Structure P
Amino acid sequence: MRDLAKTYGKGENRFDALRGVSFDIHAGESLAIVGKSGSGKSTLMHLLALMDEPTSGTIALDGDDTRMLRGHRLNAIRNKTFGFVFQQFFLTSSQSVLENVILPLKIAGVPRSERKRRATGALEQLGLADKAKNKATDLSGGEKQRAVIARALVNNPRIIFADEPTGNLDSRTGQVVEDILFTLNREHGITLIIVTHDEDLAAHCDRRIAIRDGLITTPEEAAA
């Protein structure tokens, strides 16, 4: 990321959510992006995940300028490279747990038999194989978050973005989810990017970047 800026609105309604942010993320590391509400950390995550475009500045993925990615190619890169774990579970309540986990594979055009095999494998990895046929609404909070992680893993992503992944969970369940994420990072080499205001969670990461008023607060955090 080089000189990332994101501005919303114009004139008196202009708001500079990011004001020139530069840093590198290294393959296989765990990185916490911390800051208070309104600091710009969620905006930064949306840009890094290619879910939004910066007003100015560049994002390179494996040395390739992501501004060149458009349409189907952008969607394919995003679907194949990234997995997402959000504070809000975003599970379709009317569908089974298995159907929810299969969704990224449908988007990727994976054949039906392969979709079921891979989704079942992801649920087994997260200890949810016995819940595959249950409706998503029947799961506890911790089980829902594990289902979300299974969905994030099903396309074998290189990077997982986790936005306040334990924010809606009690401390014990949150610790289980935290352990799962760091195990995926350390044992499977998945780059883990966590957006959080939880300093205890951030302390478990290899590195932290603090955002305040759209800027990184200390250059050392970006350069580490």
Structure Q
Amino acid sequence: MKKILLVEDDPNLGLLLQDYLQLKGKFDVTLCKDGEEGLRAFTKSLYDLVILDVMMPKKDGFTLGKDIRKVNASIPIIFATAKAMIEDKTQAFNLGGDDYITKPFRIEELLLRINALLKRAESAEKKTADDTPTQFKLSSYNFDYTSQLITRGDAIQKLSTKEAELLRLLCLKRNEVLTREEALLNIWHDDNYFNGRSMDVFLSKIRKYLKDDPAVEIINVHGRGYKLLIN
């Protein structure tokens, strides 16, 4: 079942949309009443699509959409607003929105847009999965994500599943920052404190596996995350 985060400050409309999408669309819908609550929900669970009302208290939909894009660059976002101004539509798409619907709208139309975006996202995800490398050269090390092995000469180190997933994310972000939130949501699907401590343990183990080659280094980027450097 696909999970949708719906952030809408009108309680009547929010409940109506939630009930309809759960009944007709067969979706698991989480309803939040303002932008701050919506951001908390997004960082604590994994969603397939987000619907954001633009005019909301505490944190408006555009600001929330920008915050979500910092954590997840690909999740489909639909902005909903009572305004039909071209400036709002431009801002929605500039912030990384995938669609824009103007109130009042027919719920059936919203469902059609949701299904179209989810279908497009699934196709893009499949293509990305097909194109994503599973073999990585880390200076004198070779990392095989599929077999979960690090090799260096005759030395072989078997990785746990989460160790392999974490090292793969670092490799895909080579020389770039992998944020803690991105790693936790991708691997643990929840960025709570305990999962964060667990990730730190796995990261420490990975550093030990790669310690014999000074050209390979995983550094902490204060307040953001980690970076895999290959000199």
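Throughout, read-outs are computed from the coordinates displayed, never taken from laboratory work. What you see is a predicted model; the values in this text were computed from it and never measured. Cβ atoms are built from the backbone, for glycine too; each structure is taken alone.
Data for the structure
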item: Value -11500, calculated as helix-only ellipticity at 222 nm (-39500 (n - 2.57) for each DSSP H run of 4 or more, over all residues; to 500), assigned to which of P, Q; result: P
item: Relative contact order in percent (Cα under 8 Å, 6 or more apart) from the coordinates reads 14; which among P, Q; result: Q
item: With log10 I(q)/I(0) by the Debye sum over Cα atoms at q = 0.08, 0.10, 0.14, 0.18 Å⁻¹ derived as -0.37, -0.55, -0.92, -1.25, matching label from P, Q; result: Q
item: Origin of the value 11.4, where mean count of other Cβ atoms within 10 Å over residues 69-76 was derived from one of P, Q; result: P
